[in-house]
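The numbers here are math on the coordinates, done by the rules we state, and not lab data. The structure displayed is predicted, hence computed values, not measured ones. Cβ atoms are built from the backbone, for glycine too; each structure is taken alone.
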Structure P
Amino acid sequence: MRVRHEMPFGASYGEDATRFRLWAPGCEAVRLELGEPARFINMHAAGEGWHEAVVPGARPGEAYAYRVGGEAGTLVPDPASRYNPWDANSPSAIVDPLAYDWQDAHWRGRPWHEAVVYEIHVGAFTPEGTYAAATGKLDHLVQTGITAIELLPLADFVGTRNWGYDGVLPFAPDAAYGRPDDLKRFVDAAHRRGLMVLLDVVYNHFGPEGNYLSLYAPQFFNAAHRTPWGAAINFDGDHSRTVRDFFIHNALYWIEEYRFDGLRMDAIHAIADDSPTHIVSEIAQALAQGPGRERHVHIVLENDANSARLLARADPPRATAQWNDDAHHAFHLLLTGESDGYYRDYADRPAWHLARTLAEGFSYQGEPSPHRDGQARGESSSHLPLEAFVPFLQNHDQVGNRAMGERLVTLAPPRALRLACATLLLAPSVPLLFMGEEFGANTPFLYFCDFKGDLARAVRDGRRREFAAFARFADAGSTEMIPDPNDPGTFLDSKLDWEQLGARENAAWLEHHRALLGLRARSIVPRIARGAHGSFSVTGETGVAIDWKLGDGSRLHLRANFGARPVLMKAAAGTLLHFEGGTPQADSMAGWSGAWTLEAA
């Protein structure tokens with residue numbers, strides 16, 4: 001099976017001729033420079049800011065770029081480049097998408113309630129840091145109980161290492177990890193093993209270096225909205241139709257041409273869009289009316305605003321699910337006692353906040369947020385099925401945005417972390433694990449990038465200033481110990497150490513995760529197909545009781561103690577599925593223990 005997503009911009013290869021199209025409303029003329037040595041081709045002005053050239057004989061792999069601003073102007077890559085093998089500041093390369101022969105024609109995806117998501121950074125997941133090497137770890141993931149892989153952003157960025165959130169060419173998977181066909185082989189191999197693959201995409205900003213759109217298409221941005229990255233992407237002003245189509249096609253491109261099973265949309269609260277139909281909703285509709293008619297396609301949001309309306313189970317379609325930061329923050333405070341920054345929103349009653357997130361979705365559903373100076377945050381979410389929420393103990397942000405990139409295994413008592421792990425994996429919401437979490441990896445995950453000169457210094461110094469207010473770095477000069485994001489060693493230190501699997505402690509963590517995910521697959525997932533809802537109560541400061549009604553009418557109960565001292569709690573009805581943290585008692589819960597019981601419908 002051979003597939004290609006057709007779009008109105010970029011280079012569209014054909015055996016007889018290749019069509020090049022660029023939206024450059026800020027230019028009267030654009031010149032295409034093709035091949036080595038370069039052929040110079042004046043592009044035809046096609047109206048409404050479009051410039052076009054149809055060139056016979058152009059071949060896959062051939063370099064091309066656009067000269068904007070006249071003959072003495074700037075040579076820029078294609079903003080819709082399918083591949084930039086010489087880095088984001090260099091010419092693009094022609095790609096023939098039909099050259100890859102897919103072997104997964106039977107694949108129809110998986111329903112979302114079956115998802116156990118595993119987040120990876122391709123470059124740090126293996127020593128080699130490539131798609132091919134990541135393919136070699138797929139059997140490990142299947143054996144662990146993972147059903148969905150989520151890749152951090154792949155959009156081409158400047159340099160050879162980056163988290164991915166500084167991408168500037170949204171259609172070009174970065175060459176640091178391999179060729180486009182290598183990525184397709186990875187997705188193909190995952191599908192053969194029954195694994196979904198999701199891709200993290202960034203539609204709220206471009207990276208600080210390598211974005212040339214303002215030179216030839218200033219209408220791509222809307223100065224009426226300001227963001228931490230400058231003028232906002234223009235989703236709602238004059239000429240916004242072309243901009244919206246650029247991102248809608250980007251979403252369709254990844255799903256159709258690379259056969260991804262869904263997208264995780266980064267920080268949509270930072271997308272400025274006052275139009276009648278929010279761009280997230282328009283993308284959801286385009287996916288549902290396109291590839292979603294033939295297979296399961298999912299959209300997962302990151303949204304600090306906790307906007308439940310974007311998750312509504314309604315027509316037109318909305319997003320499938322949202323990362324549940326509330327759950328993470330409550331878990332983290334209970335496990336570590338840390339209450340700096342946004343954690344103070346949960347410091348008054350962390351067990352209550354955790355129970356509410358696991359029973360109702362969001363913890364903040366319109367209540368004032370102390371961290372946000374009392375502003376109301378969130379919308380009511382208890383009417384939504386719990387599969388609309390993705391809780392986690394760790395992810396790239398929550399580990400990597402720590403000064404030293406520590407994982408929970410180095411911060412929390414093992415008994416407490418085991419209970420939290422079981423709570424995450426046996427809840428009827430959709431859990432997410434961060435790469436290496438399943439075997440208790442203690443390698444850090446640090447913030448890394450590959451900038452040069454003034455930008456590199458600004459990034460390094462800004463990160464150190466960010467942590468200067470923390471007590472740990474109060475002493476003069478102590479911030480100097482914070483790793484420089486641009487140092488290659490910072491990236492190398494962030495790579496998973498797979499040899500840890502040979503250690504007894506790491507093997508025990510892996511067995512713990514495999515056993516819990518096996519129980520989840522057998523006893524919980526088959527019962528939540530038509531949604532799950534919950535209710536909760538809290539005993540004292542740390543005792544949690546959650547009762548979930550599952551999609552088949554059965555009831556799952558959790559009685560847990562998220563503290564070191566025993567708590568008086570009566571056992572719940574039903575058959576005992578799992579007990580964590582000692583021996584079950586009829587009327588009390590020992591410190592850091594939990595019991596899961598199941599009542600048939």
Structure Q
Amino acid sequence: MKKTGAWLAVHALEQLPISYTFGIPGVHNTELYDRLNSSKKIEPVLVTHELGAAFMADAVSRTSDKIGTLVVVPAAGLTHAMSGIGEAFLDGIPMLVISGGVRRDIDVSFQLHEMDQQKLMQAVTKAQFSIKEHSEIVPFIFKAFNIAVSGEPGPVYVEIPVDIQLFKGEVKNLPGYQPIEDETRIDEAQISRAVELLKNAATPGLFLGWGCRACKDIAIELAEILEAPVSTTLQGIGVFPGDHPLHTGMGFSQAAVPAAENAFKDCDCLLAVGTRFSEIPTGSFGCKVPENLIHVDINPEVFNKNYPAKVQIEGDAKTVLLAILEKLKGDNFKTERKNITLRDHIKRDKEAYYDEWRKHKKKKVNPFLFFEALHKNLKEDAIILVDDGNHTYLVVELFPVKKEQRCYCPTDFNSMGYCVPAAIGAKLANPNSQVIGIVGDGAFLMTGMETLTASHRRLGIAYFVFHDGELSQIAQSQEIPYNRKTCTILGKFDLEGMAIACRAEYFEISRNKDIGEVIPKALEISSKGKPVIVDVNIDYSKRTRFTQGVVKTVLKRFPFRDKARFIGRALLRKVIG
């Protein structure tokens with residue numbers, strides 16, 4: 001039979017768990033878009049910028065059992081989307097990236113968008129495929145999907161030249177999709193070693209990352225059997241309920257909240273699952289990890305990179321945690337530590353920290369009071385999308401994500417501009433869920449016009465924009481050692497004007513007394529299918545524990561002479577202004 005490449009590509013995509021593609025049509029993919037327009041299973045979504053497309057696809061994969069899929073033009077479309085693809089790559093998020101390619105049936109050079117796409121994509125994708133003939137399209141797309149979702153997930157790139165899309169080619173058969181089987185086997189001996197370490201520990205702790213997102217109930221039961229405090233990574237926010245009495249916060253270094261730092265201070269055995277011990281959750285690698293470290297991850301390459309592990313277990317987090325839990329229960333293990341002391345200390349530390357924030361009074365909006373009110377108004381299963389910036393760590397420290405709620409933010413790639421488009425992807429994938437965004441003004445300026453996509457598709461999302469006129473996370477990091485802010489003060493802009501331009505509803509929270517009135521209104525209007533932008537006049541004058549702790553940790557590593565030079569310069573600038 002003879003079929004066009006575009007027909008074959010869409011046929012293959014329709015066999016996979018794909019409901020939407022994201023991107024912008026161009027001369028190298030119009031045939032693909034025409035075929036997608038005829039699909040009864042997949043809907044192409046037009047975006048205002050390919051960066052937004054990549055973040056939407058990322059959020060589809062994070063918040064559902066579908067895989068986020070890009071269909072973009074080569075060269076400029078790919079480079080625009082690169083930050084979102086890179087975020088998915090470093091965060092372990094599956095994604096299909098499909099682009100057109102220049103014509104190969106004509107003997108000319110310097111075509112529009114002509115460049116080496118495969119080389120371009122090597123740094124941010126697990127694998128790259130370049131289609132040479134029609135018969136490769138279906139099996140290569142299936143292979144790309146299997147690679148994207150297997151092992152440690154990530155994006156995979158497929159390039160389909162425009163001539164193959166446009167013209168018909170011979171295909172002998174149309175294979176159906178065959179999922180691959182997980183061949184990973186758990187090392188039972190390592191499970192036994194891990195269990196023995198946990199049983200003999202006086203003060204064990206759990207450190208859970210994104211890999212634990214599907215094993216919340218198992219993690220709860222394990223923590224309660226061990227009577228162990230639980231900390232999460234930044235990406236792992238929500239993998240363990242923030243309102244559970246054993247939950248402490250993100251990380252356990254001096255950059256963590258007091259509840260976490262204190263609960264893990266004497267930890268003598270750490271079970272770390274689905275985490276790479278990367279920079280943010282370790283407080284710039286400032287946490288103290290015990291000698292008895294049990295490290296579980298689906299990717300064995302992460303073991304012993306930053307902290308040596310006594311026991312290393314390769315495998316899916318849910319499978320391994322269940323095996324550890326069942327062996328503990330099978331051994332009739334019952335901790336003698338079970339008392340209310342640990343839980344009381346965690347509770348007191350949290351309340352004291354919240355009270356410290358509650359008492360911080362300025363003319364602007366107190367972050368703690370804002371999050372306290374937001375919590376009261378959110379549904380139990382709300383989806384929260386958070387951007388990168390100072391507001392990220394305010395969420396981490398002041399907004400406990402409840403058991404059925406889900407919270408997502410960019411982590412290891414740490415890209416600003418994530419929230420607005422990601423919330424759109426989350427809402428498309430979860431149309432019946434309440435979806436909100438927490439975004440700083442600097443990040444909003446990067447992708448805020450994507451709100452137009454939400455308006456066009458009648459997606460009710462409430463965006464709370466923390467507006468202080470600075471790139472505050474870096475501005476504060478500059479202010480402490482330099483006593484000055486360079487290129488971190490934003491130009492003045494009219495957020496209401498942007499809301500009007502994007503046909504979104506607009507509200508302001510100027511002072512604390514506005515919080516209780518505006519939040520319910522914003523959520524009510526968004527529930528009716530209209531995006532809402534809320535301008536929050538946020539008070540960033542009080543620094544988060546994360547910011548303070550990271551600055552101390554980094555400075556401590558400086559050579560003595562350089563440390564003295566930095567401190568001396570900062571003191572001098574404070575004196576002379």
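When FRET efficiency 1/(1 + (r/R0)^6) of positions 163 and 419 (r between Cβ atoms, R0 = 30 Å, to 0.05) is calculated for each of the structures P, Q, which structure yields the highest value?
Comparing P, Q, the top value of FRET efficiency 1/(1 + (r/R0)^6) of positions 163 and 419 (r between Cβ atoms, R0 = 30 Å, to 0.05) belongs to P.
On mean projected area of the Cα convex hull in nm², which of the structures labelled P, Q is highest?
Structure Q comes out on top.
Identify the structure, out of P, Q, from whose coordinates FRET efficiency 1/(1 + (r/R0)^6) of positions 323 and 355 (r between Cβ atoms, R0 = 41 Å, to 0.05) was calculated to give 1.00.
The correct label is P.
Figure out for me which of the structures P, Q the number -12500 belongs to, where helix-only ellipticity at 222 nm (-39500 (n - 2.57) for each DSSP H run of 4 or more, over all residues; to 500) was derived from the coordinates.
Structure Q accounts for this read-out.
Can you say which of P, Q returns 42, 22, 18 when Cα extents along the principal axes in Å, for residues 315-370 alone is computed?
Attributed to the structure labelled P.
In terms of FRET efficiency 1/(1 + (r/R0)^6) of positions 259 and 403 (r between Cβ atoms, R0 = 41 Å, to 0.05), which of structures P, Q is highest?
Q
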